[in-house]
Structure I
């Protein structure tokens, strides 16, 4: 499959060849809560309410109610094994794989239009134009503020220096030609671009590409300091594929989009135009977020105002595939967590090479809040360095809340094993290191003065290190049971190691 995956369709073709990785159905499914309700059971995982499968197949719905010419794909990245398949690497070494790609960026290129994403063009001035009928964006639950585009790669340009960047934002379709866009304060490069447009009082051209090569989605999750402002993450995706990401010029705005996207929505963020997120439903809810709770709908007032994208055109491939994810699913863990792992690996390896074994941004933290760091103490002088590595993890990713440190004999991808290490190698009075009064993430509901009087403002929290490593001089007393090394496939030929 080398270099064979370059868009969503080739990714689906690759999954079809591997048993258990893709389920396709011709039974009609409603994008209004039903598709997500089905996939909750099949393979959402993450922080989704149980029962749910943590490593289930992806799904492709061929018969979408109200959209006879479109399909919906969900869960493409909801399994770490599947991400490894699609990025053509060992799923246990994904963080290292991305870290290597960062070192060899490959800039995107613009191809001649019309591109594959422009096989069909719908302009907002057309009398029958209606986003709600063109774009089969699902709702995750019956409480959602509206249909959400959850896998929309937003592309924008700095009005001062021409730098470009891409970020995934939550976008709620509100009318025939309007979408609200939630920009988390201070954490997205497009937000910095938008601030400049606001000061200039000019609209910001923005494209939203949906249904993409998995490499593009994974790399869009990088954040500072690994990818500083002005560094377009598409360069990392190009390095992963050893081929530049191909862009197309939009048909209605001076911006680019992903040339082989299934859907592209073109529009402008308009200064002064804001909207309440649940204006059409009045539920007070937005959509499920990665911590496992449904977020509150944003108001149309500061500080939580929602800017509005005024849509000018929608372009698609023939019979386009809407790609979606459940906000609290393992798919979010992949897109947020694997870049987080790469960022932590890069910083620790530069600071203390040769001691880090691996990093896992665990599903229980949505890929953002919890990291398991596997650390090797080579000699007595390494004692204490594991805690320095944890501090570096907080520096590599500011939204990290908890870091668990474990030895090289612990499976960091098995939380049962991590909790075993905590049970047998951790003492709260000496191995728990609190770091109070630090900014983390506004979506953690416990980061609030109502939860703890020690918290001054919402979004401030007590970060913590759980050192579950054995002191170097005691390692010989903590050896695990040693079993005979055998290959079970001698007795069970189809056994999956």
Structure II
């Protein structure tokens, strides 16, 4: 079997310390790094024999030859298929926008998170799997949303939000399940923002991006000298989040022995860092997320049963975007509004033909993929609104899959909108109270929690609406 070719990264940066750090991180994932101090040297290297083996370019946007946008444009022009990633200051989204308009394919915020850099490099070479506007972004470009700004009208989605809103008031653990990109972290942040612990920051641990041998240290902390490489004391997320909330994403990535330790800590409220002589009492509210059904992982022996039952006090499943395509028009407009608030971006509308296209796509990456796609399309849009021509890769994918022939009549954006199920699986009508509850949930979602407007559109008084909410057991976040 032929050995896989070593991947080559060209780093353009004049800071030796940062260069060594990036080279070390990239080496973990099998990348070898070549360095150039400026754009001129980089172009010379790219034009050489060695340049033909380079798989990706990573640029510190403030490279010393001043005009970073021109450097990116020159590289993109001479090496059209070569992914160009940009490192930018965390608060400078406008720099990332300018860089992407010049031809960059992705951006990373400082300080550089090792797991994000590795994921960005891996994604950079998968351009065939995620071409054009469908390439994922490494950084998120929107802010935390409260419950009343989370868009979605489908009964399943609103029911999940109702559970989350009620759970926010307590301190019990919450288990969020759903595919990658459905918005589990968005819901987790909304739960925290609506909780009594909102005055404290939400602490996060993304287990999938953390090295397996370091997850225990990330969770529990360690003492200086506890193991090779432990040059100083580290508190760990469970201690840092004392009195606050800790969101653990991809909980299934935690090794079995660390799962046992976490289960015990949840039971007795005590945390013992690696190498510490004593345990410490903490008060941490846990919200955990999984891309897979945890009970199936328990049955398969991949997840500890005792930890599962300690975490599964409140459980909710967020449906995939393809199961609620009727939410896409409102969601797309909402995301475009938030994108327009980013520095360097402008307000954009979106046409019905574009919305129809987006509604027919499967969105395997769910809401996150939709957001990234809209952001990329918005960067390249010169008009006042996005049209179907701004999504060529989606149109090509749909045509290849035979979802609709090219040139067919556009479906109005709301023709496939959310509905209310009238019948049970056995063919009998559902109880009127359940149908009424679904209609009210749909209205609350459609009008984004504006209860006066909900009451007006339903043709009832506001007091009547609140009485029905109580009678039907519907939270006003539903």
_I have 43, 23, 10 for Cα extents along the principal axes in Å, for residues 312-351 alone, calculated from one of the structures I, II. Which structure is it?_
II
*For the read-out semi-axes √(5λ) of the Cα gyration tensor in Å, a value of 38, 26, 22 was computed from one structure; give its label from I, II.*
I
*To which of I, II does the computed value 3.9 (distance in nm of label points 7 Å out along Cα→Cβ at positions 88 and 440) belong?*
I
*Can you tell which of I, II yields -6000 when helix-only ellipticity at 222 nm (-39500 (n - 2.57) for each DSSP H run of 4 or more, over all residues; to 500) is derived from it?*
I
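A value of 0.00 was derived for FRET efficiency 1/(1 + (r/R0)^6) of positions 120 and 392 (r between Cβ atoms, R0 = 25 Å, to 0.05); which structure in I, II was it taken from?
Numbers: I: 0.00; II: 0.60.
For FRET efficiency 1/(1 + (r/R0)^6) of positions 120 and 392 (r between Cβ atoms, R0 = 25 Å, to 0.05), the value 0.00 is produced by structure I.
Say we calculate FRET efficiency 1/(1 + (r/R0)^6) of positions 112 and 368 (r between Cβ atoms, R0 = 35 Å, to 0.05) for every structure; which of I, II gives the highest result?
Max of FRET efficiency 1/(1 + (r/R0)^6) of positions 112 and 368 (r between Cβ atoms, R0 = 35 Å, to 0.05): II.
Taken together, the values in this text are just the output of simple stated rules run on the coordinates, not laboratory data. Predicted, not measured: the structure shown is a model, and the values here were computed from it. Cβ atoms are built from the backbone, for glycine too; each structure is taken alone.
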